Structure formats: C-alpha cells, structure tokens
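Undergrad: These notes open a run of structures that come right after.
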Structure P
Amino acid sequence: MVDLSFYINNGPMTLQKVAEITGAVLQDSSKADVMVRDIATMVRAGQGEICFFYDKKAKDKAALMKATACVTTEELASFVPETTIKLISSDPKRAFLKLNMAMYDEKARGLGIASTAKIAPTAKLGKNCFVGENVVIEDNVVIGDNCLIEHGAVITNDCKIGNHCRIGVNAKVSFCEMGNDCYIYAGAQIGNDGFGFMMIDGKHQRIPQLGRVIIGDDVEIGANACVDRGALDDTIIGDGCRVDNLVQIAHNDVMGRGCIVVSQTGIAGSCTFGDYVVCGGQTGFADHLTIGSGAQIGAQSGVMQDIEAGAVLMGYPAQPIKDFMRQTLYLKKVIKNK
C-alpha cells in the first residue's frame, strides 16, 4: 500500500474508470461499478485494492491473491482466483504505468521563491516556478515556466533551462543549455570541467574546457551523476535519454535519442552513441569510441573498440554475448573437471 504521507491518492475509482485509463477490458461488465482505492503488489493486495499479474513464474503467488481486482493477460487469467475481478490487457506493465500515473501524485511543493534563495537581478524566471531554500541562480540565467528548483541547487551564469524542468536538491548546473521536461536529480553535477590534462615540465597542466553541455527534451539524469562539459566541442545528451545514479559522462561525449545508461557506468571522453543504446550497470568505455544505434552492453562490461548498430555484447573485454556465454560455460567445465 502506498504511504500517503508522501503522495496524494486520487482514488477511489470504479473498475470502469480503471479500464478506461489502462485500456484493459473488464471481463465481467456487471462489476463496472466496483470501487478500488489503491494499487498494491499481487502478494499484499487486499479488499479495495487492485494488482497486476504479468509473469507466469508468479502463478503460485497468483493463486493466493486476495485483491478485489487484477489486471492480467488473457493467457494468465486462469491462474487468478474466481474471487478476484479480472481486467484483461495485452500489456499489463503499461497498464500499471498508466494507472499509477492517474491514481497518485507527489504532494505539491507550492509556488514562489524562498527567502533564502539568491537570484541575480539579471536572471529570468518563467511563470509558476518554485525556488527552494538556499538556491543560487547567477547572472543571465533563463528558466522557463513551471520549473522546480529544489533546495540548495546552484545554476551558474548564462545557463538556459526549458519549461517543466526539475533541478534536484544540491544539484549544480553550469555551462549548460537544457530543453523542456528534464529532471536533474539530487546532487548531480552538470557542466563541470572535463578531465583534461597535459604533462608540461613534469606537472599535469589543466587544459581549459571551453565547451558546453547540451541536454535535449525529456531527459533524466540521476542522483550524483556527473556530465562534464566539452573541451571544445559540446557534450550532448539527446532527447529522451535516461541516465541512472552515479554515472560519469566525460567531455565531448555525444549520446543520441533514448539512450539508457545504468548506475556506475563510466564513459570516457569523445565517445559517440547512436540512438537507443543500452548500457548495463558498471559498464566502462574507453575514449573516442563509436557505439551504433540499438547496441546493448551487459553489466560490468569493458568496451575498448567500436560497436556496430544492434550488437549485443558482454564481458571484459566486451564481446558478442553468445561468445561470452560459451566461454563462461567452458570455464565452468574446466574447473569442474579438475
């Protein structure tokens, strides 16, 4: 059950309304007026609650279901008890997302500017913005409408942030142009110096980093992630990308649309990703690589050469996943036979 200390519940709602929201079909139309007030997991859901069942591996748990209603597939409906009302969906996971978004909202933070916020006179804020305690917004920053700038965030001079963006607690945004509908999570660092040094007279001399970070629309960058600005060319994060917590994206990296980069991945400088590349957790990339669109790299892989579009790789060094699996099985056999 969702803790309503933190969220607003927009229920209860009838199963007819649930069907309309999710696109599911109510198996017994006479139950259209039955009410549900909450979403819960299949194991914990009880009377007045609705759950979702989409994995045949959980059929034994489904048999013990006590929920008032369940959204499931036609194939899995027979595993749901007769006491639970069924809604049939071709995609229960998507149905869950739709109902979740309709039934719950985060508690509103309100509007306005906290008294401790420091906003330069030359900065421009759009309509209906929230600026939290101890926020710093420097000269010539432009922020669009309906933005949330949470407590302790810093936005340095001349940055541009689009509409409906959220900058999390203690995040820093600098040397950056950001599109609409972006979410920069707590503690993220956007636009710091790239890691560029040259050995001169026995010392590591810092190379000035003169590029920017360009972030497209509908991008999320997770807590404590770092996206460095470019050395000369810009670091670019394309529309719809999802960057998890604790990710490092180095100077001059370019990511296409819809890429997913999972926690603790490190991408060295000047890498170019196509669209919809997926990187598992703790993946590492050498510098100046080209990763083709649709490539998938498994967790803890080490990528040291270019990857063609659509390839699926895993291991260190990264190799086609079938080769990796064959090697793993071979090593198991060798160890077992010793």
Structure Q
Amino acid sequence: MRALKNIWYMAAWDKEIPPGRLFHRTLVERPVVFFRDHEGSVRAIGDRCPHRFAPLHMGELVGDAVQCRYHGLRFGSDGQCVHNPHGNGAIPKAAKVPSYPVYERYGAVWIWFGDPALADPAKLPVFPLLDPEKYAAGQGYLKAKAHYELESDNIMDLSHIEFLHPLFATEAVRRGKIETVQEGDAVWSKRFITNDHLPSFLEEIFGLEPGTAVDRWLDCKWQAPALIELYSGATQTGRPREEGSDVPSIHFFTPETAKTTHYFYAMCCPRSAGPMAQEIAQQQTDAVRGPFETEDLPVVEAQQEMIGDADFMSLNPVLLPTDAGAGRARRVLARMIAEEEKQLNPAK
C-alpha cells in the first residue's frame, strides 16, 4: 500500500506491552513482534522467522531475545539471530529479521518504518491533550475493516453525528458554521453551532442544567499520517467560550493493511478535575466505545466493501461543503507521500 515511511505511527498503548510477554500486531502491512528488554524498554522486530516463516510471537522471550517456537532460533532486539541450537551452532548470515525504531511517549508506543537514521523523536507531533501534567487520558482500541483515510474522514467531517449518533447531536449540527484552516501540514476542521439544545447525555457530560440553550464547537486538528485531536465543548448561548466546558478526545489511526485499520482513541479529562480525573477519563472512553463500534464502524466498513480495491478518488465522490477539512487532509497526505516517494526513487 502507498503510505508514508519516514513518520511515526502509533503501534500500541504502552499497557498492551507488559514486561516478560510478546505482543504482535501488523502495521502498514508489516508483521511486528514487540517486547520489553531487561531495562523495560520496548523493542520491535519482524514477526516472521526467516527459517520456516513461523510467527515469532508464538514463541517466548528468553532474556532479551525472542525464541522461535518451531525450531528454537533466537533473535535479538537488532533483529540478528543470536542463538542456533542445531549442529555446531553456526548462525547463517541470512538469519535475521527487520528491526524497527520505537519510542514511548503519551502513554503510547510509536514505531518508524522508514530510514532508521531519520527516526528522531522530535518529529513526533506535540499533543497537548496527552500531556500527563495537563490531562488524564483513557485508553481505547478498535479494529476497523476499512482504509485508514476513511476513518480519518469520519472524524474530520462530523456532520454525520446528527444521523449516526442521536445520543451526541441534534439537527442544529447542520446549521453550524464550518471553517477549514491549514497550518503548515496540519489541517483544522472547525464547526461552530449556535443556540442548540443538547441531548440529556451531553448536558450531563458538559455539566449543564436541562434545557439550557448552548453554543457548541467541534474542532478537529489532523496531522499526518492520521492523528486527530477533537476539541468538543459548549457554553451557554452568547457567553464566551472560556466560560464553557470542554470534553476533548484523540483519534489516532494506523493502517494495518490497505483495507484494515487500528483505531486508538481516548477521552481526555483536565487534571483540574482532581484526583478522579483518570477514572473519569477512562469511564468516558469506555462509554463511547458502544457508539463507535455499533454506529460508526458498520457504516465505514460498508463503505470499504462498496469501494473494494478501487482508489477512493478514482470513483469521483460527490463533494459537499462539509467535506472541506477531510478533503484538505487527503490532499496534504497525498502530497507528502508523493514527495517522499520521489526522494526515495528519484529515477521515477
């Protein structure tokens, strides 16, 4: 699949990779096995043994090496075979698997599939919502049978919430003022809704009295490859935004294959909420799983089935004003991929 290589992809939440155990996941069409070394640092190597191609994650961690369950070859964190229990123990030169740079930040594990020399942690975007000193963040995960850009589109164009999520929206959403702003390679899709009356679920979330008329905002910030921060909030109609309440969240998408995606999400609660902030954040994260899983996913996955193997834009999709943010993000990503491909293959 066409995808950026020299960029950080979210691979897992940190809690998914406990000490002493192997964890595996296919990311951007690469099977990867993760483990923590004796110092607790995450390591990532290719998951396919070069001997008979058994999955290494079926084996076990022996010291700082992964032992293949099939014939006992062991591979270190650099991907090189470090132990051959057969014959005189000589290690074939070809007995190695890929090794990938990884980095832990924001309660997540990030992986780099491009040139290892370019894997600078400073290239990971700053996400204020995942700053542990400012916010507590829940941890949620879903697997989607759809291309990761379809998932990104779903968050960048929230006009769908009126129709898919009656728990989250009213028809006032369609009246919202829409604004698309690009800052470098980051794209904002903003929606401001005035004089809305929220469903009771949201009134409770925002701490509003029942029946309160509100002005509401839904601001999404997209950064490549598909990392979205969603700032959702409301204030009494006519009052400054600063007087209102925010319920922000993050939605990070990492391709598994051209038709499947890892969806990492988190509701974020300000630390100012006190010692219950982490519990509140996780409760809210758990609460939104139902709508994501039973309302968003079936539609997005059905989209993918209808699209099949075709390129999305080759089908000439009808464009609406609400598509501006998602469309801009798609164009930015396409340009970045084309520029990288040209750098990697100048002859082409």
Structure R
Amino acid sequence: MRALVVTNMHPTPARPALGRFVRDQVEALRQLDGVEVELFAFPPGLRSYPRAARALRRRYAAERFDVIHAHFGLTAWPALALRGAPHVVTFHGTDLAHPRSGRLSRGAMHLVDLAATVSASLARERIDGAGTRRRVAVLPCGVDLERFRPLPRVEARRRLGLDPNAPCLLFPADPARAEKRFDRAREVAGDVPLLTLGDVHPDEVPHWVNAANAVLVPSEREGFGLAVLEALACDVPVLATPVGIAPLALDGVAGTHCGPFDADAWRAALAPQLASADPRVAGRARAELFSAQRMAARVLAAWRAIAAESSGTDRPRWYPRRRVAVRAGQTAPPDR
C-alpha cells in the first residue's frame, strides 16, 4: 500500500503544535508492515491552496499511489489536483463548523471517494445524512502513548517550577480558542491555580498533564477531543462536557466526570481530586483503545477497502459513489 497524505496541519519549527496529531498518525502508519506513506504538508492560509495544487502536480504527476488522503476539509481541493488514485478526506471539526469554509469543505465531500470524520458525533452533527444517505468513515488520529504516560507528579511539578504540595488544575488548550470555554474552566477552578497550554511545546505537554490534580475540558464542541485521552493515558483525572469522544472515553472510569457544564456539579466532582495529594484514575487501559497505532490500523483498513473498490474501474474520480454507511477497520469502538 502506497499512500500520499496531504495536509495543511503539520508541525513546523515556528508552530510545533500545529497538527501534531496528524504527524503522529503518519508516523504510526509508516510503522505498519507493507505501508509506504509520502507526506505533502503546506502552510495554512487561503493563498496556499492553489500553490499546493500546483506543487502537487509538479512533484507527483509521474508517481503512482494506491490512495491520496487529505487531512482537513479545504485540503481536499488541492489534493484533487492529482488523479489516478482514490481520494479520502478526514474532517477534523473546525473545517466543518466554520461559517464560511464549512461550505467549501462540505463541497469537496461530493468529489472524493471516501469522506471521514474523527468521530461519529461530528459526522452526525455536521454532515447531512451521514451513515444513511451518505457514507462516512470514522478515522480518528489517536493518542501517542509513548509521550503520554504516567509520570511522578512531584517530578513534573519540579520540572515546571510549580509548588510540589499545592493543588493545581490544567486547561489543556489555548484560552484564546473560544469554543474551548476557558471561562468555564476558570469559574470551576476558583482560587485553585489554573494552568493553560497556549505556548507550551508539545513535548512538554505530558509534564503539564501529570502535574495537575485534574484536567478540565469544558468545551462547547470537539471534533474528537484528544485532550481527554491524553489525560487518561497519564492516569490523570479529567472532567469534560459530553462532546466528541468524551462520553465513550470516560464511561465507567471512576474518578472522572462527563456531563453538561454546571459549575456546582463540576466543583463537587472535582473536590476529591483537589483534596488528594496525588489523585490518579485507572484511565490508561481506556486510552489504549484509541492509541495512534490502533487508529493507524483503522485508517489502513479504510485505505485497503477503498482501493479495492476503486480497482479495475475507469470511472472518473468525480463519479458519485453509492451512499451507504461504512464501518472501516473495527479496531476500536467509534463513539456513539
């Protein structure tokens, strides 16, 4: 299997956190037997798309791929500049939710061979007829279990220059991102120090997670919600609104909380974690169900299925495919 991944979400020296999850998935795919992945990454921005289309044609016109996979809705458009292989696009959430680019992203859905979202809930909420009139695969990127693992809380706090004895909480996002709802996290935290990840290098994030008594994810919406899984992979308590993967990931994990935002209810759920010197939950086994390796195997299964479906046909790439539900690579449970 030879694949070309096209994305405008990929780390750069100036923006090391940009699309780290896409990079993790590409690396996990490259570790699978019989898989060769070529990566074409370009910077975000409207002017970048036509340039990317031209660069793709120049660089890969003579190359043969079994599948061309775009990450982020608008990225499907330059990826379509290359023919000769089935096209897949993974929607991550913002691409479908944005009031302007959302329409362009959904427009590309009619031209690709397989549309995918990072969660079933995202498909239901943002794609008309998903799973009934329209075929949509669920292909998350997954959590890097090598980076995110339990670390001694005292050591993590010492590394970050935090008080080793005083409780603290983590809001695992940039406060400037309105949909993440920093205001809610701040309301729940009250006088407890609330750490944030606005300018933190991705390699340091596991230390911030392990330093916290609990991770607060009070998001308004999530395409997937990787922060919940990263906390679980570290056995750190997490409180989250029931969006994205959170309802499935946190179901039955003692010491966590998943529910609509209610400041009083969240404070009550948080109280035992703040009272403990080293609160932990048994979350890693749940996070392992959504590891980058498992999700890469899921993607590979989808690639093989769509490549087999497309082989031996001379239909143009824009020919409408049958609209049926697909469950590609049941290597991990999709969210309900």
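No lab work stands behind these numbers, since they all come straight from the coordinates. Quick caveat, the model's predicted, so the values are computed rather than measured.
Undergrad: Comparing Kirkwood radius over Cα pairs in Å across P, Q, R, which structure shows the greatest value?
TA: Numbers: P: 22.9; Q: 22.0; R: 20.6.
When Kirkwood radius over Cα pairs in Å is calculated for P, Q, R, structure P comes out on top.
Undergrad: If Cα Rg over 2.2 N^0.38 Å, for residues 69-156 alone is computed to be 1.86, which of P, Q, R is the source? The partial results should precede the final answer.
TA: Working: P: 1.86; Q: 1.61; R: 1.33.
Considering all the candidates, the number was obtained from P.
Undergrad: Given a computed value of -6000 for helix-only ellipticity at 222 nm (-39500 (n - 2.57) for each DSSP H run of 4 or more, over all residues; to 500), which structure among P, Q, R does it belong to?
TA: Working: P: -3500; Q: -6000; R: -10000.
Source structure: Q.
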